[in-house]
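These notes open a run of structures that come right after.
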Structure I
Amino acid sequence: MKKVTPIGQRKADHLRINLEEDVRSALSTGFECYRFVHQALPEMDLAQVDTQVRVFGRELQAPVLISSMTGGTAEAALINRRLAAAAQKVGVAMGVGSQRAALEHPQLAPTFQVREVAPDILLMANLGAVQLNYGYTADHCRRAVDMIEADALILHLNPLQEALQPEGDTNFAGLLRKIEAVCRALEVPVVVKEVGWGISARAARLLADAGVAAIDVAGAGGTSWSQVEMHRAASPRQRRLAAAFAGWGIPTAASLRMVRAAVPEMPVFASGGLRTGIDLAKAIALGATLGGLAGALLPAAATSAQAATETLQDLVHELRVTMFAAGAADLHALRHTPLVQTPC
């Protein structure tokens, strides 16, 4: 029997819990507080609605990012290949899960490698930013990019998750300077994202000054990693600690608005609880360049590549119909389409 590494076991636990347990945040995304103004006379043909966008030199057919989810196990390898095949078919971007496991255990690298099934997609590598305080360097980041032939690198920020793990890496001191060094050293764009508790205006300004190419707000309202860690907890005390943070974080819509205002010239990705094409359209109208989805796609990817493809196709069709009904012929028009904020 193949030996499972501690990191691999943690990845397997995370995947199982996300598929089997209710790990949604106690907060909503905030997108329900916004509505488009319906246009009964859109003066366009639905067939002419254009959802294309260019990001980091790659042309996408729709402003969708399959957010980083998994890797490091055999089941994760299958899910990543299914997601990548769907991304290739639909023409959207994808990020893989944290590649630390594969850097420390090279035999796990194939669980992240998807270029064979997705030669044309915008593909993003992924590492935990905090590992830069635990011996990782720009060279490790470059190896992660090279491992999967990526077009960009995601450095994820997850201080709360690390604090809730008994084995967590919690030294986030001086991390900004090291992120800046990675941005200077790497030949590909660096994206910084949260994992589900949002990015504040202050953090966004600091990251922009450090040279990151884009920010993914990854706000509250979708998967709550405090709830995931609650299900992993080995003791009642650990479970109580994790459960206390079920309602923590900046809702995705609020985080998106504050980051957009703080760094108006920077590409901003909006992930965290997006589930429909209407959510995606609202994110674009609030200033996002791409909308990211993870939890909404994972069950389909666990079933088949076809199921993942159909889920993405349905999402993009919902986006197109939303744009049509709101009178926005393309994404530029959608970004200038007013939203009505309603009481929540």
Structure II
Amino acid sequence: MDRDYPLHVFSGVFPTPHCQGIALDKKNRCLYFSFTTMLVKTDLSGRLLGTVTGLTGHLGCIAFRESDGRVYGSLEYKNDAIGRGIYNHLGLTGEIPAAFYAAVFDGEKIDRAGLDAEKDGVMRAAYLSEVTNDYLGTGEENKPHRFACSGIDGMTFGPAFGKKGGEEYLKVAYGVYRDDERQDNDHQVILSYDPEEILESAKPLNKDAMHVSGPEKPRGKFFLFSGNTDWGVQNLEYDAFTGDWFLAVYPGFKKKYPNCPLYIVDGAVPPKEGPLWGLSRDGMLLTLKEGPVKGPDGISGFPFPFGSTGLYSFGDGRFYISHEGKNADGEYTDVYLYRYAPDAARAPFIRSE
């Protein structure tokens, strides 16, 4: 069965920041890559089909929605180390207003290199006020950023948490600032949106006049107690084969936690309301699937070192997983085919040969 998709796809090399995510269009047999300030489209031999440039924000994790042929991605603008790094890379100056969006790219229109995200009609974006409010809000002990929100990164489509199948939602995971002394940043935060509300409210973007058209509120807000990770969820992926949710992260540094690069939400367990560690409030809590690396308070994870720069589930036990690389000409990623294998030594994946 593995032979109907290549075991390896090379993205090509681009003078951009590193790869942030991957997505597969099965019908048209093409891959999409988020390279932070550029969306890249290739066929399954790695031949370049098109690029979308002109992005002055951080394009993170991406997801392909089969029902409408569009690529969705987390897109953030902020005046912190990440935002300033992007501006410096692009040779831009000035203040960066805080704004967070679900970007929507029309895959069929990405048919050549050098398309402009703002000028060529290939991208719209829906403003996510919930994220912006938390980013600008105040956390515990009057510390900046509610829930230590640094914006958004992980993004995927899937059913309601606790269900396998049914109505589809767009799940958006927060970025979370690292602060080893802070106690209110030990949860991953995931918002759930109606994709049709995203699509209907999305408008073309202009960096000089950022719009605020988007859903008023998410359909749900959920918390996963994993311990702090460095910049939150990098890649979020729903897997229809297991019914679980895979969270690839940069490991945290708080010594009391296992600080794994991969956590899995048990998709069979419905969210339940309960107190949030380090926060003076309750929230809807998700449940971690038990992994081989265990820490206190029921936290456990997996030592699998890849996925933070791209993770895609076929929904049949197979995954495409990014291995990032860099050379003198720029950034690239090698995408390899893996199979779900929860008993593997470096659970839960084995690379296909």
Structure III
Amino acid sequence: MQGLPNFELQRPTHLAEALALLAAEPRARLLAGGTDLVANLRRGLEYPPLLIDLGALPGFSAIDHVANGLRLGAGVTLAQLTRDTAIAHDYPALAEAAASVAGPAHRSVATIGGNLCQDTRCVFYNQSEWWRSANRYCLKRGGDTCHVAPQGKRCHAAFSGDLAPALLALDAEVELVDARGTRRMALAGLYRDDGAAHLQLAPGELLHCVRVPSKAPHSVSAYRKARVRGAMDFPLAGVACSLTLRDGSLANLRVALTGTNTRPIVLGGTEELLGKPVNDTSMLRLGKLVQKQASPMRSTAMSSNYRRLVAAALAQRLVRELAAVAASAPQP
């Protein structure tokens, strides 16, 4: 890595001030915990003239348990999520996802907004400047070829955030703000299928907060991931799930994936499993759904097919595990 480039640092104390700074300098970058951004700066991946530190904004790091669910400021740290007993009880997938990220020092500063908006990753992109220049750069940064898929013109860098699948499984929404106002949308709408530009943020817009609906009666949720090492590493594949049972069969099922595609995805086709018990037949179908929709490429140290199979196995094991938990609880 190299030293940090020169930049101006501003620390606004009001949201309107932050938005004005962002609108005045389109190349500015937002700074919260900095665990993703600072590494990119030191690799020479970005050279922003201005960093806008959001840490002093009112309510930026607030966790609010409201009547219709949960409101999480974008600056809430992952450590805060892991310490909140109500979140652990009602939204275990979110607490588990937060606890799985990197190490304790990272979680003490890394934020929800940063994790949801973190850059996509690839072994040809997350390298030093001299390494990338020696390899003629890549489609995501400075070049015209994706080294993962040289015949195409699309970047295949993978999204590897852990919180997104958990929040997708919990049907979360995000609030985005800019100088014109606020818009609210399902979290899935924040992402697009483009490894080079995977966020649907308009110029001058920032992620302000996340809203999670109240836990559905008798629902259970969890998050699991596979990685090269048991700690610190980004997911090779990560799976979050939320489900409810009725009379021993699936009444509701949401499964979300990370680490395999250029964006986090909600698994499609799970409605065909509703009304069916969690058994070998239904889990075989779930595994096929995952393998069909997970599209890992040669962007990590592990092979694409391995990550696809791991994602399917994680989903099957997690649904079985949650079904057993749900079956042991009082049914509606």
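No value in this document is a laboratory result; all are computed from the given coordinates. Predicted, not measured: the structure shown is a model, and the values here were computed from it. Cβ atoms are built from the backbone, for glycine too; each structure is taken alone.
Out of I, II, III, choose the structure whose coordinates give distance in nm of label points 7 Å out along Cα→Cβ at positions 69 and 269 equal to 1.5 when calculated. Derived from I, not from the others.
Consider the structures I, II, III: one of them gives -2000 for helix-only ellipticity at 222 nm (-39500 (n - 2.57) for each DSSP H run of 4 or more, over all residues; to 500) as calculated from the coordinates. Say which. Working through the options, I get structure II.
Upon calculation of P(r) over Cα pairs in 5 Å bins from 0, in percent, for residues 37-156 alone from the atomic coordinates, which of the structures I, II, III produces 2, 11, 20, 20, 15, 10, 7, 5, 4, 3, 2, 0? Here the read-out was taken from I.
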